[in-house]
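*Asks:* Okay, got some structures for you below.
No lab work stands behind these numbers, since they all come straight from the coordinates. All values reported here derive from a predicted model rather than from experimental measurement. Cβ atoms are built from the backbone, for glycine too; each structure is taken alone.
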Structure I
Amino acid sequence: MIDSEPTAVEEQAPPRPSLKHNAVARFLAGGAAMFATQASGIAIARALGPEGKGIAGLLALVASVALISIDLGLTTAGVYFVGRKKFTAQNVVSTYLTAGAVLGLVLAFTIAAVSHPLADLLFKGKYSSLILLLAIGMPLVLMNHWLTAVVRGQERLVPLSLIHIAESVVGLIVLVLALFALNLREISIIWSINATAAFGLIATVALLMRHGIKFRFGMDWQLLRESVNYGLRGQIGQILQFINYRFDLFVVNKLLGPASVGIYSVGAAVSTVIWQIPDALAYALYSRVSSVDPEEGNRTTMKVARQSMILSTLAALAFIPIGYVAIPYLYGEDFRPAVVAMCLMLPGVVALSYYKVLGVHMAGQGRPEYLSYSAGVSAVLTIALDFLLIPKMGINGAAIASSIAYTLSAGMSIFWFARVSKVKGIHKLFVPEAEDFTAWLRIIKSFKAKDKV
């Protein structure tokens, strides 16, 4: 058992940072990550064409499936327990480092063992070597995810956002060099993923050590048990929601091939850029809701969810003409069909902003299982609609299926929030207030101020 007494550094807790500033910092980091992701996608599309873009998307999908399958919900549990100060940050870091190293190696060996069947399933027997190389970086990815949760629980989101910006830059530089200077083609994608994970882990550890957390391995079994118990209640929902996000890629690949995956992934990636808005707000909201009383959390969440919807709707309206011009210009004429897919996804993308914000509210109040309830119903609908619409409508059918499923997830998250929080005036989630149209301008202008929400 690790010593559970708080260190002197941890006892001297810094003043709680402003939710506004954390949200803006996360939005800027998300914007940088989005820019790097889009730039990477353009580079891959220009160098390798629709099929190469589809292969890149499927390799990233393998990494995402592997990570979410072994996460055990510790990514969210770490934020919750550090925010609540139930366990010391030092205990969480040591325990998560140890568990991440062990489970990360298990994951790496598992991916390596199934690399040939995966290659047969996704790439008709090709690219098994890429899957093997991808496996090498998975322990780094897992440990980085879990340690990032500690930083989020401490609400040190501004320096963490700077790390995420640097990660995006590193990944893009490695990809471009490997793709164009070294002409490594598809393997460039894996080098970029692994380099980003390595840099992120080193930078996150350095940030924690700067604030008095020691880099050491150890195991607090009580912490691990409680983390898994809490985390799995929400992790099931994360897995189910992942099905909502990504199951269509498997079906498109199986029925239409990697080139269609490449085109569809562009439309999906462009439309979901809008999620930088609710993701930034939810990212900052989670640690805050975990550390305040329920009534204050309800008020803050209502305001954040409403403003998220307003900003997401405005962004979606702007994306329609921008996407029509930008997609074929940046990616090439072969990707023009992605424009229609993007437009068909936008209604659901906007609606899902409610799920993202209200979902983290539930988790922050210790009820992550409600994420699972909402995502479970939507996952069933996603699978049914994918098999119904994709054979008839191609990638446009995939986009429609996703949009409907996202909207259902949003509706169910609103239902559960209203039922659990018992707040009065639930209509305030939907009806804009005068302050909503000026709030973000004030936030940006006062980013250096020390006020709090």
Structure II
Amino acid sequence: MSLMISVSGIRGIVGKSLTPEVLTTFSQAFATWVRSRLAGGSGERPEILRPKIVIGRDTRPTGKAIANLVGNTMALCGCDVVDIGVASTPTVEIATVEEEADGGIIVTASHNPVEWNALKLLNARGEFLNEAEVEELLSLLESKRFSLADWSITGEVRKTEGYDDVHIRKILDLSCIEPRTIAENGYTILVDAVEGAGSTVVPALCRALGAERVETVACGGSGVFPRNPEPVEEHLTDTVETMKAARCDFAIVVDPDVDRIALVCEDGSLFGEEYSLVACADFYLKHNPGPVVNNLSSSRALRDIAGKHGQTCHSAKVGEANVADLMKRCEAVIGGEGNGGIILPELHYGRDALAGAALLIQAFTDWRREDPANRTLSGFRKGFPDYFMAKRKTAFDGERNSLSSVFSAIADSYPEATATMTDGMKLDFADEWVHVRPSNTEPILRIYTEAASRERAEALAERFAEEITTKTGNNA
């Protein structure tokens, strides 16, 4: 099993591809990279600088040991480390800025199964390293010219708490969030945190927003996931039943590191992970007009919503860092990815399920006030453009470069489509599209399609899965 390296960080299976040697090597490289960036043109010798690094982790059983190993390695490289313990990915991003740190590390494999773990790396802005920064880091790894510390400048590891509260307070301070109006609705909300980093902070946010009653499932923080941790429909059957039994108005589901959100409507239907960003953008553009950004695998519904508000929609390569970079270039006011990841620059440039939850609850609340005859979340969902997506995976553990000729050959056979080859292969047809790309986080190819009906989207996905399997020689 190969180690996955991308703008999403490094991740692998603990004890197999993610070993102590790999972890300490990457930590040394990252410390060297941070130190070189800190020195910049200041004239200071990098080896005498003491960068500050924030570390946080999700609840996986391997997380504490890895955080300790990485933190101590960074200290031995001359960095002062602030360990904030169990925290969501967006909370670590915020803490990195609040601490005026020079970088950050999040120990989490996000939605991957429990045997996986990872290091997500942040720059001084509390943002994931972009492609250019990743290349700089990989160059250091290849050369192994690490900047280490002698005994006189060894760093320290300091533990601190309280950043969940800081994160919640920042969300409540957003100008478009009104806890008073939310509280008037007396919501009962079910939270499913899949035993991850959201186990405490998501229920706390719901209460702070004004929920009357908060029910929880899988919020013990054990890190042993009771189901597949990716918050998609096929994994949420038990959550839906629990929500109905508790007579909740809706459910909020997050992944283990709380950068993705899914909503379950009162009738057990899913709001749709693609529509989290769509609904947030529709609400937010009323208060803060401007361009929006998604990624190439996201629904056309966001383009429709942007047009409704007289704004433009831009699409980036998949990956949070890529989306954030494009958002900065086009000065987008909101963006994210169609997997339930919401990026709100007013707060920070990172996918944030907590911010997403607040925007969605407020958007739903405002809609109820405008349409008192239809007060359900499923009714709210019906107000958005209706597209249907299919998402498939096919095994692929080969070299990405080998895919170029495969994608070119397939694209050539569909001259009626507009081809975009910046991130795998996307074919835009008049009323539908297909996007095939190697995953940043797993040894697979992802095949996403969207069409006017579920049947058509599924048929497209099946056709392209067969073509890819045949041409690459991999089994689906």
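*Asks:* Can you say which of I, II returns -27500 when helix-only ellipticity at 222 nm (-39500 (n - 2.57) for each DSSP H run of 4 or more, over all residues; to 500) is computed? The partial results should precede the final answer.
*Replies:* Values: I: -27500; II: -11500.
Source structure: I.
*Asks:* For FRET efficiency 1/(1 + (r/R0)^6) of positions 234 and 354 (r between Cβ atoms, R0 = 25 Å, to 0.05), which of I, II scores largest? It would help to have the intermediate numbers written out before the result.
*Replies:* Numbers: I: 0.90; II: 0.50.
Across I, II, FRET efficiency 1/(1 + (r/R0)^6) of positions 234 and 354 (r between Cβ atoms, R0 = 25 Å, to 0.05) peaks for I.
*Asks:* For relative contact order in percent (Cα under 8 Å, 6 or more apart), find whichever of I, II sits highest and give me its label.
*Replies:* Values: I: 23; II: 13.
Answer by largest value of relative contact order in percent (Cα under 8 Å, 6 or more apart): I.
*Asks:* Where is mean count of other Cβ atoms within 10 Å over residues 122-129 largest, in which of I, II?
*Replies:* On the way: I: 16.0; II: 21.6.
Of structures I, II, the maximum of mean count of other Cβ atoms within 10 Å over residues 122-129 occurs in II.
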